[in-house]
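S.K.: What follows is a group of structures, each given as C-alpha cells.
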Structure P
Amino acid sequence: MKIGKDMKVDIDYNFKLDRGKIIPGEPKGGLAHRASFIFGRGQILPALEQRLKGLEPNDQIEVTLPPEEAFGKVREDLIKEAPIEIFPPNLEVKEGQRYQTHNPVAEPTYFTVRKIKEDGMVVLDFNNPLAGKKLHFDISIRSVKLASTEELSKT
C-alpha cells in the first residue's frame, strides 16, 4: 500500500543538521526516532510529507529540507529583550536554556535565553530552535495502512 491521503504511516528516522550534528533519540531498529502520522492532515512538516507521498513499507529515503521548508528562517522580530525580573526569583536563569511561558490566549509558548546582559536585561529568542537550519532526514517506512474512522476523528 502506498502513502497517500488519510493513510496512517509509521516511520523510523534520524535527522541531523548541516554540520552533521545528529538530533539524539532512543535507537529503534538502527534509527533513533519513531513517528506515526495521518498523511494529509498537517501532522508533520508539509515539505517532508510531500516527499513521502507514494512510498511503501520498507522504502528508505534521504530528504534534505532547507530552512524555508522546515522551521523557517530566523525572524529578528521574535528576539526580544526583557528585564531579568520577569523570571520567578527562585529560578536559575541560564544562557542557552529553553523556558515555557503562555501567550495572551493562555497557550504554551517557548523561548530560549540567548544572553544575560550586565544591565539586568535578558535576550529572549522565541524562534523555534531549528529555525534557520537545514535538516537532513534518513527515513525508513515501517507501515502504511488506511487510517481508521477513529484515527481520522482525532486529527
Structure Q
Amino acid sequence: MTDVYTREKALEREIAPAVERSLPGVEVLALELVSPSRICVYVDHPGGVDHALCERVTHLLDPWRSRFAIDVSSPGPERPLRKPAHFARALGGTVTLKTGHEIAGKTRFRGELVAAGDRAVTIATGAGALEIPYDDIVRGNLIDKG
C-alpha cells in the first residue's frame, strides 16, 4: 500500500501545475491528505489569499472532486514548508519538521531554521544543530510566535 506522503506528493504533482498555470501568481504551497477521501490544498498569492481566491482554486479542482472532498486554504499562522525555496524564505524562524523515518532517534523536530541548503536544512534545537535532508521531510511548518 502506498503511504500517505507518497500519495500527497503524487497528487501535488498533478494539481499544482493546473492551479499555477490557470491563476498567475498563485503558488500551491502544500497538499495534505486529511483522510483517504479528503484533501486540503494550501495556496498563497503575493496579494494575499481571500475567500474569492480559494473559491476560484476550488473550481479549478473540479476534475478531482469525484475522488476527493477538497478544502482550499491560505497558509495560516503555521505556514507549510515543503520546497527548498520555502525553507530559504523562512530562515531565522521557528519550524516544526516531521520525517518519514528516525533521525537521531526522533521523527519530530522543533527549532530555529539556521540553514537551508541545496539538499538539507539545519535546525538549532536544545540538543544542538541538526541537519535534515529535504528527502526525509514529510511535513514542515513555520511557527508563528506572534
Structure R
Amino acid sequence: MTVIIDTREQTPWGLAPFGCTVKVRKLNAGDYALEGDEDNFTIERKSLQDFLGTVSTGWDRLQRELGRTLGFTQSMPIVVEGDFAEFCYRMERGQLLAPEHPHHRLGPAFCARRVAQLTRMGCQVVFAGNADNAALIGYAMLHDRSQVIKCS
C-alpha cells in the first residue's frame, strides 16, 4: 500500500511501521491518500488547535477544500488529534463551560454546531484522542479503502 502525504503536512503520521510505502507530493484536497486514488478519497488530519481554528476563522477555507472533493467517490473524513470534550466543553461544578483553549469565544453550542454542520455535509469528524490513535485510525481508513478498490 502506497500512501501519498501532502507536501504541506508539517509533522506527518508515521505510517512506515504499518508496512506502508510513503511518498510526499501535493494533493488537491486532504492530507493523506492512496497512490492512484487521490481524486476519489483523501483524509484531512487536524491537531486539536488546528481544528478549532478551522471551524472558526478557517471555516471558509475548509468549505473551499470540501468543495474540491465534490467529485470524489467518498467524502473526506477529518481525523482530529484530540477528543470531543477537549474540543467542545468542560464541566465545572455541574456547569457546562467553554473548553480551556486559546479560542475562548468558541463555546460548547458553537463547537457542537460546527461538527453537526460538517456531518450534515457528509464529512465525518473522528476525534481520535491523540496523534498515535489518529495515525492508527488514518491507516485503518486507508487500508479499508485499498480493499474496496481491489474489489471493484
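S.K.: Given structures P, Q, R, which gives the highest value for distance in nm of label points 7 Å out along Cα→Cβ at positions 35 and 131?
M.R.: Values: P: 2.0; Q: 4.2; R: 2.5.
Structure Q comes out on top.
S.K.: Separate question: Could you figure out which one of P, Q, R the value 3.2 for distance in nm of label points 7 Å out along Cα→Cβ at positions 59 and 107 was computed from?
M.R.: Working: P: 3.2; Q: 4.1; R: 1.5.
It traces back to P.
S.K.: P, Q, R: which one has mean count of other Cβ atoms within 10 Å over residues 75-82, as calculated, at 22.1?
M.R.: On the way: P: 12.1; Q: 18.0; R: 22.1.
Value 22.1 for mean count of other Cβ atoms within 10 Å over residues 75-82 corresponds to R out of P, Q, R.
S.K.: For relative contact order in percent (Cα under 8 Å, 6 or more apart), which of P, Q, R scores largest?
M.R.: On the way: P: 36; Q: 19; R: 22.
Biggest value here belongs to P.
S.K.: Have a look at P, Q, R and say which one yields -11000 for helix-only ellipticity at 222 nm (-39500 (n - 2.57) for each DSSP H run of 4 or more, over all residues; to 500), as calculated. Walk me through the numbers on the way to the answer.
M.R.: Values: P: -1500; Q: -7500; R: -11000.
The correct label is R.
Throughout, read-outs are computed from the coordinates displayed, never taken from laboratory work. All values reported here derive from a predicted model rather than from experimental measurement. Cβ atoms are built from the backbone, for glycine too; each structure is taken alone.
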